[in-house]
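Each structure below is given as structure tokens.
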Structure P
Amino acid sequence: MKQRLMIVCDAYFPGELGGGGMWAVYNLASHFSNRYDFFIVTRDCDGRIDNTPYVKIPRNKWTLREEAEVYYASPSDLIPKRFAELVEEIKPDAIYLNSVMSRPCVTFLLAYRFYLKRGIPLVIAPCGEFSRAALRLGALKKRCFLRAAKILGLFRGAIWKAASDAERREIQLLFPNVTVKVAPELSPKDILPDFSLSEKPVKRSGEMRIVYFSRVTPKKNLGFLLDILSEFRTGSIHLDVIGPTDDADYLGRCKRIAMSLPGNIEVRFLGGLGRSAALEVIKTAHFMALPTQNENYGYVVIESLAAGCPVLLSDQVSWDAVEENGAGWLKPLSESGWKELLNRCLWMDDKEFRRMSFCAREFAVKYLIAEEPTTVNQLMFDSVLTAR
């Protein structure tokens with residue numbers, strides 16, 4: 001009989017706006033569904049960005065999917081007592097929170113503290129929420145929550161899961177004496193398996209198609225990219241912006257900058273697209289640019305590489321191997337450095353681009369079949385379950 005893992009997350013499929021957190025849970029369940037039985041508790045909508053309930057999906061009952069059973073909770077069910085009842089119902093061998101501060105995960109922490117016995121192992125993955133850049137956004141609210149959580153003992157006895165050594169240090173900076181296990185995020189089993197580099201557009205010197213592929217928020221730093229592009233008066237540049245937003249003011253600011261750009265630069269705001277539609281747009285681009293202030297993992301990076309797009313990244317990501325393999329660059333967030341890099345990309349010819357595009361795709365293919373991330377995650381869960 002397989003052991004049972006209960007996962008609480010902010011959003012899940014068929015949602016399209018949940019970002020990396022949603023993919024982290026899906027990949028976890030997909031990789032290990034033959035080893036564990038997964039029970040996922042989430043909202044009945046596409047997370048905090050779109051609170052419209054899903055159509056044709058039952059609310060407040062278990063729905064069977066190929067990789068897991070999923071409980072799509074309505075707002076009335078997002079209460080600690082109901083979450084405690086769900087735990088009693090499925091009797092999980094361990095519980096995994098794929099966030100600290102999302103509403104479903106906070107609800108569960110309250111249930112765990114006030115309604116449940118502490119015998120069930122609890123693993124918490126902050127998913128980048130403790131990075132300096134993330135904590136700066138809504139800083140007062142987050143500081144108050146963390147202070148209250150410590151006073152109430154919401155995290156007492158929890159095992160923390162970090163995606164990297166950098167995230168482990170972020171966790172231990174806030175909670176010096178906790179147990180932290182490091183296990184990388186799991187990637188999809190394949191991305192664009194039938195993709196051919198012949199699908200990439202010709203790269204002419206002086207012409208460039210870029211895609212920005214992430215949420216439009218201050219942390220992801222689209223405004224920084226647009227400000228730098230405003231200095232380009234020659235050449236032809238096309239930028240597609242793919243990603244939802246939960247910050248209308250920031251989106252408005254970015255659109256105003258885009259409207260003021262020189263006439264040789266065209267910007268399209270495409271909003272949040274489904275994965276297949278987003279990948280089709282990315283295939284038409286030469287490069288993917290993400291000047292993020294912090295990235296816990298970055299599913300958009302591996303998806304862009306799989307689509308043959310070399311990536312322009314800030315040095316606040318854990319993708320050093322991309323540069324080492326000729327598949328892109330990691331640059332500090334300085335205007336001069338990014339302007340120089342974008343200028344290099346703009347005037348790159350097709351021969352050099354084809355070489356980099358090949359390296360990007362090759363890197364992605366090898367990364368997706370690597371066994372080490374799966375093994376490390378399996379060892380982590382096995383250690384949690386055997387220690388019960």
Structure Q
Amino acid sequence: MATLSIPSTPSIFSVMTQLANEYGAINLAQGFPNFPIDQTLRDAVSEAAQGGAHQYAPYQGQLSLRTAIKHFIEQHNGYPITTDEILITAGATQAIFTTVQALVSTGDEVVLLDPCYDCYETPVLLVGGTPVHVELGRDFLPDWQAITSAVNSKTRLLIINSPHNPSGRVWTEADFSQLIHLVSMNPKLTILSDEVYEYLTYSSAHISVRAYEALRTRSVVVSSFGKTLQVTGWKMGYLSAPTPLMQRILNVHQYLVFSVNSVMQDAISRYLPTFNPALIRAEYEERMMYFRQGLSASRLTCLPCEGTYFQTVDYSQISTQNDVDFCMWLIKEHGVAAIPLSVFYKSKKDLNHIRLCFAKDHETLTNALEKLCKI
């Protein structure tokens with residue numbers, strides 16, 4: 001059984017956002033867009049609110065929304081899926097929590113790939129599982145030798161994330177070949193694939209575990225309307241899983257939240273058939289390129305950004321401070337909030353890297369760049 005304790009302090013995102021508010025800094029720390037959502041989506045919400053979708057939805061989600069998701073995945077990703085393999089959740093975090101609760105038991109091990117998002121470890125601890133942290137390579141891509149060594153007969157779950165938060169890297173076909181081999185050698189291993197940034201990829205195309213039959217039958221995929229539709233405050237997401245895994249997940253979901261916001265389910269089901277993710281991808285790629293070009297005039301060094309709406313930068317030409325102290329200094333002295341990457345590592349590894357969010361309007365990005373280029 002894990003001996004690690006549940007974190008009792010606020011997350012780094014809360015800390016940096018509070019500090020940014022206190023000092024009036026530009027918040028490039030927390031990952032949320034600050035520009036208006038599609039008017040068609042706003043209209044769909046109004047129409048749904050005027051309708052009758054105000055009571056409990058079916059606990060797996062409204063069939064109209066699950067049907068819309070099925071068609072959306074088949075149209076834009078080309079992967080076959082049924083409505084019974086889709087569950088509507090209160091955001092991606094709840095989807096991850098529910099999946100871990102359903103599939104992991106006391107004494108089981110779960111492999112996490114650092115740097116990783118902070119919501120992965122806690123549900124493992126809460127079920128008495130043991131988180132096993134394996135660091136990605138220096139390039140933030142999988143170290144397959146280390147991952148393979150970490151997986152054993154006690155490993156029940158491997159949590160992967162591509163496009164990757166915080167680095168913005170995207171897994172390759174070679175990585176998935178290695179994953180298929182790993183799964184074939186470990187019949188009790190299930191994959192939890194966090195793909196919330198699946199429609200925000202640039203130089204490298206997103207590959208889902210759904211693309212491979214050998215992985216599809218052994219994987220749970222987590223997606224986020226908050227990221228895809230730029231509505232993070234709605235806390236709407238979904239997961240997909242083969243029937244045997246879905247049955248176990250539903251058993252937990254019905255006693256955790258039962259069902260989620262019925263009005264928003266109705267609104268998204270109306271809107272999704274009209275939504276073209278290629279337009280959002282192009283919009284974010286333009287913001288990414290604008291931000292990277294602006295940073296070229298600074299003493300910050302941009303690392304590769306193949307997906308997500310985060311840019312990781314190296315600040316070693318500016319300071320030798322650890323990354324947490326540097327982010328504090330950046331807020332207090334230069335009015336820009338960022339996230340230190342060491343908090344995504346169990347080891348607190350400090351590479352002098354910080355994460356900046358470019359999901360902002362051009363005025364915000366321009367003002368931030370002006371401040372960053374003066375350092």
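Just so it is clear, none of the values below were taken in a lab; they were calculated from the coordinates. These figures come from a predicted structure and were not determined experimentally. Cβ atoms are built from the backbone, for glycine too; each structure is taken alone.
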Of structures P, Q, which gives 15 when relative contact order in percent (Cα under 8 Å, 6 or more apart) is computed from the coordinates? P
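Can you tell which of P, Q yields 4.3 when distance in nm of label points 7 Å out along Cα→Cβ at positions 22 and 54 is derived from it? Before the final figure, lay out the partial values.
Details: P: 1.0; Q: 4.3.
This value belongs to structure Q.
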Figure out for me which of the structures P, Q the number -0.87, -1.26 belongs to, where log10 I(q)/I(0) by the Debye sum over Cα atoms at q = 0.17, 0.21 Å⁻¹, for residues 62-165 alone was derived from the coordinates. P
One of P, Q was used to compute Kirkwood radius over Cα pairs in Å, and the result was 21.9. Which label is that? P
Working back from 16.6 (mean count of other Cβ atoms within 10 Å over residues 150-157, computed), options P, Q, answer is structure Q
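Using semi-axes √(5λ) of the Cα gyration tensor in Å, for residues 142-277 alone as the calculated read-out, with 39, 22, 13 as its value, let me know the right label among P, Q.
Working: P: 39, 22, 13; Q: 28, 20, 12.
Comparing all candidates, it corresponds to P.
Have a look at P, Q and say which one yields 0.30 for FRET efficiency 1/(1 + (r/R0)^6) of positions 38 and 230 (r between Cβ atoms, R0 = 41 Å, to 0.05), as calculated.
Numbers: P: 0.30; Q: 1.00.
Label of the originating structure: P.
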Work out mean count of other Cβ atoms within 10 Å over residues 46-53 for each of structures P, Q, then name the structure with the largest result. P
Comparing distance in nm of label points 7 Å out along Cα→Cβ at positions 214 and 334 across structures P, Q, the largest value goes to Q
